[in-house]
Each structure stands twice: as structure tokens, then as C-alpha cells.
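Heads up, there are several structures right after this.
A short reminder: the numbers here are calculations on the coordinates, not readings from a lab. All of these numbers come straight from a predicted model, not from anything done at the bench. Cβ atoms are built from the backbone, for glycine too; each structure is taken alone.
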Structure P
Amino acid sequence: MPLARDARLAVGLLRKALATRRARTDLRRALAERGPLPQNRFRIAVYFADGPVNMYQMRQWYAPLRELARKWPVVVIARSIRGADALLRDDALPVAYAPTVRDVEQVLDEQDVRIVFYVNQNTRNFQMFRYGRRWHVFINHGESDKMYMTTNQFTAYDYAFVAGDAARARLSRTLWDYDLDRRTFAIGRPQADHYSGDLPYTPDGRRVVLYAPTWEGDRPAAHYGSILTHGEALVTALLATGRHRVIYRPHPRSGVVDAAYGAANDRIVAALGAANAADPTAQHVHDTGADLGWQLAAADLAVVDISAMVYDRLAAGRPLLVTRPVDPEALVDDTGYLSDAEWLDADSAADIVARADRVLDDPDAVARLDHWVRYYFGDTAPGASTERFHSAVRTLMERWESWNAGVPA
């Protein structure tokens, strides 16, 4: 067994090295073809030190940032070869590849960056914090009640953009001597104003169920993933009815820690393929695309793990079930929505059809959902969140002008 594990590790390292080499070649070619970025153009930077496995954290911000860039041009500062290559391939925002600290400093010398956004808590963010005379703002990559959302790392940033009242209450319970009123801005979920992607199926009379599990987690406190405990049973039950369509969107990191978790994911994908082969009208979907939005808007019901997907779905204002973690050490914040959520236990996963029908047709469940949508995201009318996002940026730009003029706001 140790030899087999070592062999798999060696193969994985070799593949990663080859992928990095290819990315380096492609990146050099793309940068040469593009040429240098225009100087003194960008007022906002997004700092991204990760590789392709965490590109989902950037991609969900593309549309809101493109709209923001109409007034305040935005550039992404990419630190890793493969991350920069992925960003350039997406061609959603201008990219400055800055693998070294000296390269970062050159970008800052050439651009009048006044706000730096961060979508995650990568340890290399600390390298960027050394540069003052600009605001460092944590915008995160989604709203959730996971332990990640109450980390004391929030205090390292000048400001944080949060979703709404729930986030502020969560932080107030956790952070000491943190001025929430001044250092946080509630902006809702701007992504909900920019749902992207086209339906990969033809709508018909089937009820559409989105199953979007998270990855297995790298420690007991974060063991939220349900593919191995709930996923196969619930997908099997839905595929058997002939009146449901499954959209299966697993987390891109599924199986990176636990091979059994990855194997269960593969079995679900195979089951979807077999069901489509047996009945082409079923049009079940294995969704691995970059676009996130059409799934949330199209699904009659979402089944999600404790993750940002819970709150992405809440922002859509549509019914959902949350899988209950099997690991008793998994931390669950039961002070917010999860205290009143529609839960799906592992031993009830095979009964998903009856559970789905109840949640979709119960007026009380609908009323509870409406309450929590307002608590987490405020006004979810089209465009409302985008306006709050732009207003927060406008306020920080005004504060920058005041501080730069020597008159602190």
C-alpha cells in the first residue's frame, strides 16, 4: 500500500510539473502577443496568488468587476504561473503577471492602484499588505456560515465587503475590538445581478434538482462534503423517477484529499451518463463549467452542502435542502440560517423525492426562506446589490482622496 501511494504521488507530481511547464510556455506566448499593459490606467487591482484549482473564486467576480471597471478600471495581479495562464485564457479582465515581489512593485509603480481586492485568504496576501497608500479590501468568494467566515484574518484588511446583516452579526460575535460600522460594507450578492450561462438542456415538465456538493475538506471541523455520505443515494433516487432532471455540480477540489470521495464522485458522473444513454430526453447535466448562475436560476430545488452554495442559492430566493454533515466534529453555525434550514440527513438521502416535494409545496417553508433571504442579502431586487457594491467602492475612493490630501475622512 505505501508503495502504491508513493507511486500515485509521484505520478501526480509529474503531471503537475508538466502542466506548469506547458502553462509557462503558453503564458509567455500570450503575454508577448498582448504586449505591456497601459500605464497609469488601473485604479483597482484584484490580487490572486492561487493556481487553477481556485479559479472559481475569481470567475464568480468577473461580471461584477467588468461592470465596475466601466468607471474604475480593474486589473488582476496574478502571482502563479498556472493561475495567470488560466486568467489570460478566460480573457475576462486585464492581467498583470507578477511572480516576484519586485514584479508586484513594478505593477504598483506603473499603475495608480487605490483599492486592492482579495477573494481568498492565501498566505501570500501578506506580501501585498506591505504596500500602504491604498485600501486592502477583502471581498471573499461567497457568503456562508462556515468557520472560514469568522476568521480573525478579517482584521488584517482595511475593509471587508460582506453580504448583509447575517455576516455582520457573525463577525460581531467573533472579532474583538473590530469597528464593524466603519470597516465593513454590506453589498449583498452582486453576482446575482449577473447570472451567466445558457441552459444545456431543453426545459420540459421535469422538476430540476441542482446537487452542488462541496469537497471533502482537509480537517474534521470542515468535513462538510456529502458526495460519499448522501450523494450516490439521492442521485440514484432522482434518476429513477423519470420526472426529475439532475444538475450535478461538484466542487472542483472533490477527491483531492480522500480518494474514496473522488471515487464516489466518479460513480455519480457515470450514473448520469448511463441514465442519459438509457433516456436521451432526461438530459441530466454533469456541470463543470466556469459559469455559475444559470443553475441557481433554473433549478426548482437545490441540494447543497454547508458552503457558499447555500448562500448563492439563498441569494436567488429559491428553495433548497442542506445536507447535514456526518462527522460530529464538523463545525455548524446554528445561530443563522442553518438554525432554521431544511436539512437532509444521510439516512434520509434515498428519500429525496418525498423531501423535495414537501419543501417545494409547503407555504411555511417558502415563508421561512423569504425571511432568511432578506436577513442575509437585504434587498435582492435586480440591480440593488450592484448599486451597493458600487456605492461602497465610491466611498473608499472618496476616503482615499481625503487621506491622500492629508485630510483623513
Structure Q
Amino acid sequence: MPYLSQTALKNLKLYAYKAVDESLVSRYVLAPYWNWFITLWPRTVAPNTITLLGLAIVVLNLITLLIYDPLYYTNKDGPYGPPQWIYFTWALGLFMYQSFDAVDGKQARRTGMAGPLGQLFDHGCDALNTTLEVVLACRALNLGRSWWTVASQIATLANFYLTTWEEHHTGILYLGPFSGPVEGILMIVFIYVISGIFGPSFWDQRFLTFTHLRNIPQVVDIVPDIGLNEAFMVFAASGLAFNIVSSYGNVYKAMRATGRSTLKPLVLLLPFVVSTVLQVLWLLHPSFYHSNIIHSPLFLPVMCAWGLQFAHHVGRMILSHVTKTPFPWWDSMWIWSTIGVLDAHLPNLLHRSPIIQSTPRRTAIFVYLTLIISFIAHARFCTFVIKDITEYLGMACFTVRRKDAEGIWRDTRDIQQNGSSKHL
């Protein structure tokens, strides 16, 4: 059975990608580079292949982390960690991911393959990369297993969700003067380079000491002397606050212009709140200061499972946008997460020990099972959606091919505008 209804598939042809990029860095610095970089790609390479290759580079970065620091320690917690040169590879990998992500749309227009499938695939890879970069960046910042890393995950995912939520209501992808895909990525590249030069312990320096503001009594009285890594988290929180106001401002204008409710869109933020609360409650077992997951090797697989579940829900949001179908309120993974939360907190709820997570070994089994199920659920979603869309639109996903008027797969360059083959 098709995953998408016929109505949803027909609405694909009504979709038109619209974007506004207000970044000066993107316009005057990176755009000339991107225009040159796209010329290196032959027209025989599909745009989605470029997108996937970019994500593969980031996955390779994660693999190097798992090789050198599988327990996700920081320099403060363990004697071993990634060699400093690894951070330079992470910087290069993320910059190349940004480059690939920037030119896949250009390649789609060059090959005549622009459409909703590319939008879905591009955003889907971006959603996965979001969590991967949180894991890598927090290791480079020497935060590791900590609530700061959890806070970074929440803030980063919230930014991505807000952008998707905003596009769902306005029909336009807004990238402000300081956006995650441009300035945010370059900032993380900078973090990797600094960690490569000085080591992750560099970020443990006190903010007031590093900036020499400790000598100013007026500043010391109002500014806490936190670490540079923690100061970066505070800066990121400020950016999140700005994006919340900016995103709602754009949605508010769009709703007013069409005479619709300006408050109803806020309700669609609840799915992210629900999923985040469930994850945090699970991590709070048995307490904030003694989390069984955060302070164990299970922290990394939990973060990855969280990222897969987020990518799955955001993917469904994007799909509802391009197919003009109802917003996905419900996510079946909430059931699994709720079971984990209730079981972990049975001592507080019913004054009895957990049933599933009764021992460290059983907890580990449950966590890795969560990771596997999250991966399968998202992989199933991606496979079925790609299959339905490619069959309906007659467009391949990873090759530069389309179906001609007779339903035969051919190179896009061999098909005329009326759908007939140039060789006939």
C-alpha cells in the first residue's frame, strides 16, 4: 500500500519552494565560493546524492569520535580522548557539509530535478546533522556528559523546529542575519579549530579571567565568572530567544495577512514541548545531580535516539507542508518514551523499583533497543516516502533520471519539455 494518499501526492505538484536569506556572510562571502564549487560537480550527479554525501562526512566525524572516545568523556573525566588533530577534521567535515548543503539546490536546477523531494531530503539530512553536531561540538567544548550538553541539544533542536514551524505557516524558509545554516555552522567550525589548536580544555577557562574583565569591579558584581564553554551556551540561549521572537513575528504577519488566528499556530509548538519533556524526565532519573544516563556510557546512544526521533517528527512536519496535509500532532515514539519515563520513576510514583530498568544491564538493553527502534522507524518513514514520491513524480532520488511520456526511465537531458524522448 502507498504510504501517501493520492490527495497528498497530487498536492506535491502545487508545492513551490520559497526562501529569504538575509545573511550578509552568505551573500557577500560564501555565495561566490558556492557558485564556483557547484561548477566542480558534473551534471550526472543527482542533487540528493550531494546532500547524502555531505551527511556521510559528518557521520564519518562521529565515527572518529566513537573510535577515540567511545565513552564520551571530557578531558576532565578521562585520561584519553581524541587527538587534537581530529578537531581539524571535524571543522573541515562540517564546512564541507555546509558547502554540499548549499549547492544541492543549485545542482537540482542544473539537472532539472528541483522539486518537493529535494526539499524533504535536504531538510531530513539537516535534522539528523543537528544532533550529530551537538554531540561533536559539546565534546570539542569539553562539556561531554553534562546537563549543558542536554541544554545544547534542546536549544539546537528548538531552533530547527521553529524554522520548520515557521515555514509550515508562512510558506517561506526564512534565514535571518544570523542563522544556524550559515553563521551558526561557521561558529562551530571556529570552535573545532580552536580546540584543534589549544585542546578542549581551552574552553574551561573562566570568562572574566580570559577577557580580563575580572579587574573591573562593576563587571564582577553583575557577570558570573563561568567557563567559556558555559558562556557559549548562554550566548546560544540568547540566540534561541531572538529566533523565537523573530519566527513568531513572521508567522504573526502571515496569519494577519490571511485573516487567520495569530494564536492557533502556537499550539503546534506543543509536540516539540511534549517530546522534550519526556526526554528530560527520563534523564532526571533518579535525580538531577545523579542521572543514571547522563553520567554513564548510555548518554551518547540516548542523544542519538533523541535525534532520530526528532528527525522523524520534523520529517513528517515537512511532508505535511509540501503535501498540504494535516499537521502531525501525534508521534508513536512518545509511547516508548513514556514507558521509559514511567518505569524509571516508579520509585517516586509507586514506591517500588523499576521493572524494565531495574539493573544497569537492563537499562543498557532498553536504551539500545530505543536507539534501534528509533532508527528503524525513521528509516521506514524515509524509504516509504521516497518510494511514493519518486513513483508518482517519475523522478529518481539518487540518479539524474526521469520517466519520459512512455514511462521509460531516461537521463533528464534526453527528455524534452513535453515529456517525449529526444531520441525518438
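Matching task: 18.2 is the computed value of mean count of other Cβ atoms within 10 Å over residues 193-200. Pick the structure from P, Q. Working through the options, I get structure Q. When relative contact order in percent (Cα under 8 Å, 6 or more apart) is computed across structures P, Q, the figure 22 traces back to Q. Each of P, Q could give Cα extents along the principal axes in Å, for residues 161-400 alone, but the derived value 61, 39, 35 comes from P.
Of structures P, Q, the largest value of mean count of other Cβ atoms within 10 Å over residues 217-224 belongs to P. When helix-only ellipticity at 222 nm (-39500 (n - 2.57) for each DSSP H run of 4 or more, over all residues; to 500) is computed across structures P, Q, the figure -13000 traces back to P.
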